[in-house]
Structure 1
Amino acid sequence: MKLVIIRHGQSQWNLENKFTGEVDVPLTAIGREEAHAAGKKLKGIVFGKCFTSLLIRAQETLEIILQEIGQLSVPVIKDKALNERNYGSLQGLNKAAMAEKYGSAQIDIWRRSYEAVPPGGESLKDTAARVIPYYKEHIEPLLKTANILIAAHGNSLRALMMYLENISTDEIALINIPTGIPRVYELSEDFKIIEVRYV
């Protein structure tokens, strides 16, 4: 059985180097191209159900992929548990400008560390506290009978990767998920990873 996760294609604020978080920002033309390319890589995998967040950039990425693989009739579940991490008062602000204000080391801590909380926002730990229980209850059981595709966000997927791959809180700080590149998990019947790869 297969679980495929993908971070949405490039968004407008990715392009503008802004903290996006839970702000609902659309894909760029490049982001749509990334989604089409991802779909081409996933042809041949039949999905039983798909999951995404409430944010348009993830939903549009998923829709383009399903168009590419000819599976628009696959049920899609949208839930805020899969939303991007809330960056609080940083949302909408330029990352380079914030690095000048707070120092690049502090920005790296807010963006990558497990427990650090940006002003008024969520830590990765907070994000994991909603993503992982949702995955265990609503997604993991379905993998016994169907391949599943999740289109979500850099931090919601980093939180999920911690659970799936037993990644430590220190190691996760070094992981950045690229936009628009599917990550495929081949799983055993007891949900152990047989193989994992980007495609």
Structure 2
Amino acid sequence: MKPFPDNSGYIAGVDEAGRGPLAGPVIAAAVILNEANSIAGLADSKTLSASRREELALLIRERALCWALGRAEVEEIDRLNILQASLLAMKRAVEALSMTPLLVLVDGNQAPEVGYPVQTVVRGDASVPAISAASILAKVARDAEMRLLDSRFPGYGFSKHKGYPTAAHLQALEIQGVSSIHRRTFGPVRQLLDKL
């Protein structure tokens, strides 16, 4: 495989957040970094503290040449499946960029269909700065959304677990039932609905 070109300039990094949760949208980000204004400390968002992600997200939004978010809603996740919905969110993020990328580097081994050359990079969120930046923006945006949904759907604890299947979330589901933002095709939610 050829080495990756410098992942700044007109090369977009793409990643998503929210494939594993039982509730809420999946959100993707696309970022074209500015090689003349680099950002120290970019890494896989999962390895960073929430406060560090927030700090880096601010720097990314300020210093990147451009960035954009894309999303797929719960209804789309249930209709398409989570992989296809994730790819759709990525496609929407890339298409929302204000600049045209020469190359799109996508975390993982599956790529969305976009009108530009695409390369997948397994563990790219840990090895390609533009993908790390996208990982951070997607995670920060999704976490913020889940905090908002916590106020609209109290009692589930979305601000704490962000929709992931923690013991507290599963217990809340049992007590409160399935909300409109729960993914009905995901195992624990589907099992609850099957009992009704």
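Computed from the coordinates by the stated procedures, all read-outs in this text should not be read as laboratory data. Please read all numbers here as calculations on a predicted model, not as lab measurements. Cβ atoms are built from the backbone, for glycine too; each structure is taken alone.
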Test item: helix-only ellipticity at 222 nm (-39500 (n - 2.57) for each DSSP H run of 4 or more, over all residues; to 500) calculated as -11000, pick one of 1, 2:
1
With distance in nm of label points 7 Å out along Cα→Cβ at positions 36 and 164 computed per structure, which member of 1, 2 shows the largest figure?
2
If mean projected area of the Cα convex hull in nm², for residues 60-139 alone computes to 5.2, which of 1, 2 did it come from?
2
Using distance in nm of label points 7 Å out along Cα→Cβ at positions 68 and 180, single out the structure from 1, 2 with the greatest value.
2
Could you tell me which structure in 1, 2 was used to calculate relative contact order in percent (Cα under 8 Å, 6 or more apart) as 32?
1
